[in-house]
1. On FRET efficiency 1/(1 + (r/R0)^6) of positions 113 and 289 (r between Cβ atoms, R0 = 30 Å, to 0.05), which of the structures labelled I, II is highest?
2. One of I, II was used to calculate distance in nm of label points 7 Å out along Cα→Cβ at positions 9 and 273, giving 3.0; which?
3. Given a value of 1.04 for Rg/Rh (Cα atoms, Kirkwood Rh), point me to the structure among I, II it was derived from.
4. For the read-out helix-only ellipticity at 222 nm (-39500 (n - 2.57) for each DSSP H run of 4 or more, over all residues; to 500), a value of -14000 was computed from one structure; give its label from I, II.
5. Of the structures labelled I, II, which one yields 2.1 when distance in nm of label points 7 Å out along Cα→Cβ at positions 49 and 145 is computed from its coordinates?
6. In terms of mean count of other Cβ atoms within 10 Å over residues 81-88, which of structures I, II is highest?
7. Of the structures I, II, report the one carrying the highest value of relative contact order in percent (Cα under 8 Å, 6 or more apart).
8. Identify the structure, out of I, II, from whose coordinates P(r) over Cα pairs in 5 Å bins from 0, in percent, for residues 169-248 alone was calculated to give 3, 11, 15, 13, 13, 12, 11, 9, 6, 4, 2, 1, 0.
Structure I
Amino acid sequence: MNNSKRLWIAWEKQRRSTELARILCCKLYSFEYSGYLRYPKSIINTFKVLINKSTDIVFVQNPSMLLAAITCVFKAVFKIKVIVDRHTTFRLDKEVKNSLDYIVFKALHNYTIKNADLTIVTNDHLARIVEQTNGKAYVLPDKLPELSKNKNVTLERGFNVLLISSFGEDEPIEEALKAAELIENNKVYLYITGDCNKLKDTVRQRKSSNVIFTGYLKENIFIDYLFAVDAVMVLTTASCCMLCGCYEAVAARKPLITSEKNVLQDYFTGSVFVDNTSEGIVRGIEEMMENYDNYSNNAFKLKTNIDKTWANNFAKLEELIMTL
């Protein structure tokens, strides 16, 4: 049952917000629009909720930075507590520029951190950034999703790896394609999710025969692929990004290959970590194949450990919220 004194507002659909809103007993308001009127519509509907609903605590998802800022402004007028769940939008890997865009971002960044009663982040590094900006931080990674297989998926006869991708700027997809080419004759097949049309035509058409672009998969089909493959790969060049695909791999108890980043190594212990080069990715796949039983067993232990740790951290978060 939702707690009428708790609201959760989001301007983008994300599994993390849906799950946290549910277990924190919040009434969830999700405003998803596109086009030129996206922000005016979102702002108007957010103010309607904030003004018309009696609440003690408002949780907001960041992104959007603008949503977080608006709610903090509202807090200055009305007696409410604002908790910002901020899992991205830190711009840690982008060059600092004296552009209007960066100046506005920095101003909103500082304002929301200082004025929120609590900022929830996914790892210790981001918590230190919040605290250095005179904010109050709490670390809570994503809750592992509850996944179940719907039906069997027929795959190639060999070692099948699912590369979870959205073809974002931080994903070394071209290096993964080069890696697949290097091990084309080893009966290793790489299934890449997402819209491959985001790749350059020349890159997409040059793929080796052991690469299968699945296209965008509906969630139930995506989950079936997760359970069907031998291992899952999720890659990023971002420094402090906790990847949804890693959580999904662990939830399906699949051995994980991911990028050699501190936040990922600290949390997804016992997985295979690679340096994002084609040679490094090849070494990672070969390591996974050579010691598959060990990594498969680790996947089961990792899920159990993460579930237990997350439950403890969530209980402490609930206690902290009550003190507000």
Structure II
Amino acid sequence: MPTDGILLLDKPAGMSSNAALQRVRRLLGGCKAGHAGSLDPLATGMLPLCLGEATKIAGEILSSRKRYRFTIALGARTTTADREGPVIEDAPIPAGWQERLDAVLQAFLGPGRQVPPMYSALKRDGRPLYELARAGVTVERAPREIEILDLTLVSQTHAELELDVLCSKGTYVRTLAEDIARALGTCGHVSALRRTWVEPFEREPMQSLEAVTRACEAGLHGASEDPLAQLRVKGLELLPPDWPLGHLPAVDLEAWQADRIGHGQEVVLARSPAPGRVRLYETGKRFLGLGESDGRGGIRPRRLLAALPPRSALSASQ
């Protein structure tokens, strides 16, 4: 049963990204799947799930910008930098911190360096850092280059502030929250976190886990052997695997050229895009995968998908 596409799941709170992924996999009959960018169990919001052959382009989503809405509770720092961990430090909240807030937020804009938290999925010698942290072990972490593109105040009280941030890949909002609280003269932790979108899905709707469950359970009892067709009838539509690739030039190949590419061979076109990665399509606009242009007419395969049905939202509009 073909199940190839991208599902924009609205991850519920209290569930890890992997648990949400495995739940959807089971609903779809155990298809190959992966998620593009983890969310903490505390967090809710957009979790792109790449299903079937779409897993081969997950890296394109991982490198994208992301937008979050989060709340910082001032005056207490926790082991996990969010409300899930026990408090390990208390500090008074200085009077007049609201008057300095705009200047503090402005100082975080632009490129910067951030030390990843111990409670993260980054690995050291094959073990996730959060496993070491739970065992009471702290290790040195190299700072990472990040960028804060937008950071605005949504609301505030005497001890909390709600912010909206647009940031580069690799940014840890929990660490950002601690750093902002420290810049205000106190300590703090994330008490609420929601990822509102992942580039390039800014305008695409998310699907709740409950809606996906209902659609799958109802659809997979139908007569069709294609679960995607059944899901569409139930109101759920997966985005095609080439959806996140609109920034790459498209190259249309004739059937014999597509066959050569499929066998790992280079083809030479009369004209080709500038050197770099390209999207490859067979005549009829069937998405084949990623290729590499040498800028002189040569196109070679880079990351090909297995045979997919001829459906592509991007190519249909070109």
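Nothing in this text is a laboratory measurement; each read-out follows from the coordinates by a stated rule. Worth saying up front: this structure is predicted, and the values here are computed from it rather than measured. Cβ atoms are built from the backbone, for glycine too; each structure is taken alone.
1. II
2. Checking each candidate, the match is II.
3. The read-out comes from structure II.
4. Attributed to the structure labelled I.
5. I
6. When mean count of other Cβ atoms within 10 Å over residues 81-88 is computed for each of I, II, structure I gives the biggest number.
7. Once relative contact order in percent (Cα under 8 Å, 6 or more apart) is worked out for each structure, II has the highest.
8. It must be structure II, since only it matches.
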